[in-house]
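Peer 1: Next up: the structures, one after another.
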Structure P
Amino acid sequence: MFAKTYGTREGLVPPDPRFQRILGVVTLEGGLILGGLLLAFGLSLALLALTTWGRVAFGDLSPEALMRVVIPSGTAILLGFQTATGSFFLSVLEIRASRRE
């Protein structure tokens with residue numbers, strides 16, 4: 001998505017109307033909201049895993065049960081950060097800079 005945005009902006013690839021419609025929907029604010037929601041969801045799952053572990057006095061747990069919470073938690077946290085930083089990068093790519101020639 002980033003390479004196509006850059007290539008279209010610089011005239012390296014022809015504009016694609018379908019891709020332009022998608023870019024019209026994707027905004028910095030929307031990406032930050034989605035990233036924040038994913039991050040909050042992941043952190044809440046991590047807190048759930050931590051409290052579950054705390055209930056057994058931080059002793060032995062069933063790995064199968066805990067991994068069902070920890071893996072989605074880590075995935076949501078990573079996707080949240082990626083979505084937020086990707087939204088920032090995409091909005092920077094869309095900035096029109098004045099060129100001196």
Structure Q
Amino acid sequence: MVTFELFVRPAILKMMGKENLAKPTIEAVLEDSVVNSDGRRILARAVVKERDGKYFARLTGPQGSGILTSMSLANGLVIIPEDKARMEAGNVVRVMMLDWSEE
């Protein structure tokens with residue numbers, strides 16, 4: 001799913017003549033801590049909801065590549081940069097919204 005959103009969907013949109021290829025990103029308050037143990041960028045599946053004019057992102061559970069439940073529940077990908085070893089609940093993070101149109 002993540003590979004499709006990052007590489008395949010933009011390629012298809014480009015072939016269709018679209019100019020805006022990237023999914024929208026927002027800022028959201030992280031509701032779960034995320035550990036980045038190996039120094040890679042993390043794209044963690046999450047459910048994003050709006051409350052009181054703010055967005056909040058809660059992880060969908062275990063993030064293994066074979067866990068289909070967490071993929072099917074997610075409407076966003078929380079982006080944890082390579083240089084962050086840990087993001088605590090309450091931190092503001094960038095989230096790529098999967099269910100919002102590119103336009």
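Peer 1: Give the label, chosen from P, Q, of the structure having the highest value of mean count of other Cβ atoms within 10 Å over residues 52-59.
Peer 2: Top value of mean count of other Cβ atoms within 10 Å over residues 52-59 goes to structure Q.
Peer 1: Now a separate question. One of P, Q was used to compute FRET efficiency 1/(1 + (r/R0)^6) of positions 36 and 60 (r between Cβ atoms, R0 = 41 Å, to 0.05), and the result was 0.75. Which label is that?
Peer 2: Checking each candidate, the match is P.
Peer 1: Using volume of the Cα convex hull per residue in Å³ as the calculated read-out, with 130 as its value, let me know the right label among P, Q.
Peer 2: P
Peer 1: Thinking of P, Q, which structure, once semi-axes √(5λ) of the Cα gyration tensor in Å, for residues 4-43 alone is computed, gives back 29, 14, 6?
Peer 2: Of the structures listed, the value fits Q.
Peer 1: Identify which of structures P, Q gives the largest calculated value of relative contact order in percent (Cα under 8 Å, 6 or more apart).
Peer 2: P
Peer 1: Check the numbers for FRET efficiency 1/(1 + (r/R0)^6) of positions 28 and 68 (r between Cβ atoms, R0 = 35 Å, to 0.05) across P, Q and tell me which is largest.
Peer 2: Top value of FRET efficiency 1/(1 + (r/R0)^6) of positions 28 and 68 (r between Cβ atoms, R0 = 35 Å, to 0.05) goes to structure Q.
Peer 1: As an exercise: helix-only ellipticity at 222 nm (-39500 (n - 2.57) for each DSSP H run of 4 or more, over all residues; to 500), calculated from one structure in P, Q, equals -26000. Which structure is it?
Peer 2: It traces back to P.
Peer 1: For distance in nm of label points 7 Å out along Cα→Cβ at positions 12 and 92, the calculated result is 1.6, so let me know which of P, Q that is.
Peer 2: P
Peer 1: With distance in nm of label points 7 Å out along Cα→Cβ at positions 20 and 84 coming out at 3.3, pick the structure among P, Q it was computed from.
Peer 2: Label of the source structure: P.
Only the coordinates and a few stated rules stand behind these numbers; no lab work does. What you see is a predicted model; the values in this text were computed from it and never measured. Cβ atoms are built from the backbone, for glycine too; each structure is taken alone.
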